[in-house]
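Q: For reference, the structures are reproduced in the following blocks.
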Structure 1
Amino acid sequence: MNIAVTEGIQVVVETYYNAAFSDPKLNHFLFGYKISISNLGTDPVKLLDRHWDIVDGAGFIREVDGPGVIGLQPVIQPNTTFSYESACDFTTPIGNMSGYYVMRNHISRERIQVQIPLFIMEVPWLLN
C-alpha cells in the first residue's frame, strides 16, 4: 500500500497482478490498482483532471492526461472517501506509475495539485 497526503487530501494505492488477462509469452502483463481518495480537510473538493507517468521495466515512459477518473469528476465531501479501480498494461513484468490529480476546493475555488504516490507493479514470481 502506498500513501501520499497533499493539503488534506490522502491518496492510497493498492495493486495486484491480473494473471487471467495477462499473457507472459506475448509480453503482455496486466495490473489492476485500487485508489482511495480521502478528504481529510474541512471543505468539499472536486476532482477535475488526472496526470499519469507510466514507466515500464525497460524505461519506456507513457504520459496520460484527462478529465476525472473512470469517466467521473467526483465531489469529495469532508471526512469521506471516493474509491475506484482501474488497470494498466505493460510489455514488461514490472513497471511503475505516479502522477497527480487536479482538484478544486468548492469553497475557495482554489486549484490543488494532489500527489499520487509512486507505486510499483510486478508479477509475483519476478523476484523469486
Structure 2
Amino acid sequence: MSRRRQDRMSIEIQKIISRIIQEEIKDPRIDFTIVSIIRVDLSRDLGHARVYISVLGDNEKQEETMQALQKAKGYIRTELVRDLRVKHAPELEFRLDRSIEHGIRIASLLDELKEEHKGEK
C-alpha cells in the first residue's frame, strides 16, 4: 500500500466521519459544535483506523461524548463503507485528543503572563 494512498484515505475518512457526526447521528450526548476530528491514522493494510477526537468541555462531557461515539461505531462504519465505496471499511478506534484543550490553556497562561508583565511596567 502506497503511503500516498494511505494519506488520501485518511483525509477522506476524516471528512466522512465529521459529516456523519454533524448530520446523521441523533444522539443527544454528542454536541457536534464541540466535537472535532483531529486526525485519522490508518494502518498500512487499511484494516484499522485510529480516529483522534477533540471534545471541548469538562471531563464529564468528554466521557459522555466518547461513550456515545463508541456506541455509534457500527453505524458510523456502515455509513463509511457506503460513502467510501469500498468492500471493507476499516475497524474504527476512537481516541480522545486533548491537544486543542492543552493549546487553549497554554495560550491563556501566556496572555496572563503578558498582562502581568504590562502591569509591572
Structure 3
Amino acid sequence: MPNTLADACIQIKNAEAARNKSLIITPASNLLQRILRIFQAHAYIGEFEKYEDGRQNKFKINLLGKINKCKAIVPRLNVKVSQYEMFEKRFLPAKNFGLIIVSTSEGVMIHKEAKKKNLGGILLAYIY
C-alpha cells in the first residue's frame, strides 16, 4: 500500500527546493488535510483547497518558501509524554524550532500541545 503522507511530504519538500509557488497533491485524505491545516496554522504553507477532478480528490497548495525539511516518520512510532523531548532531539535541529505532528486520542496536533494536554500518541511527521 502506498504511504500517501510520506509521498505528500516528499512532494512538498521537492516543490519548495525547486521554488515552486504552488503544487497539486493526489490522492487527498482526511489525515493529510488535518496535517496541512497544522502546517498552514504555523505559516509553513499558504492557502490550500481540496477539489475533485472526476477521478479522485486532490489538494492544491500555495507554498510560501519557508520549509527546510518535511518528512513523514516511517515506521510510525508510539510515544509517551515523557518521550517527547527525546524525539525532539532526534527529529528537529534545535529546541523550539520546528514541529512534530502527533496523532492522539483527541485528534491530530503538534507535540507541544500533546505535551501540555499530557497525551501520548503516534508520531506522524515533522517539519522545520
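Values quoted throughout were computed directly from the atomic coordinates according to the rules given, and no laboratory measurement underlies them. All values derive from a computational prediction rather than experimental measurement.
Q: State the single structure among 1, 2, 3 that was used to calculate helix-only ellipticity at 222 nm (-39500 (n - 2.57) for each DSSP H run of 4 or more, over all residues; to 500), giving -9000.
A: On the way: 1: 0; 2: -19000; 3: -9000.
Clearly, the read-out refers to 3.
Q: For structures 1, 2, 3, which has the highest computed value of percent of Cα pairs over 23 Å apart?
A: On the way: 1: 34; 2: 39; 3: 30.
Max of percent of Cα pairs over 23 Å apart: 2.
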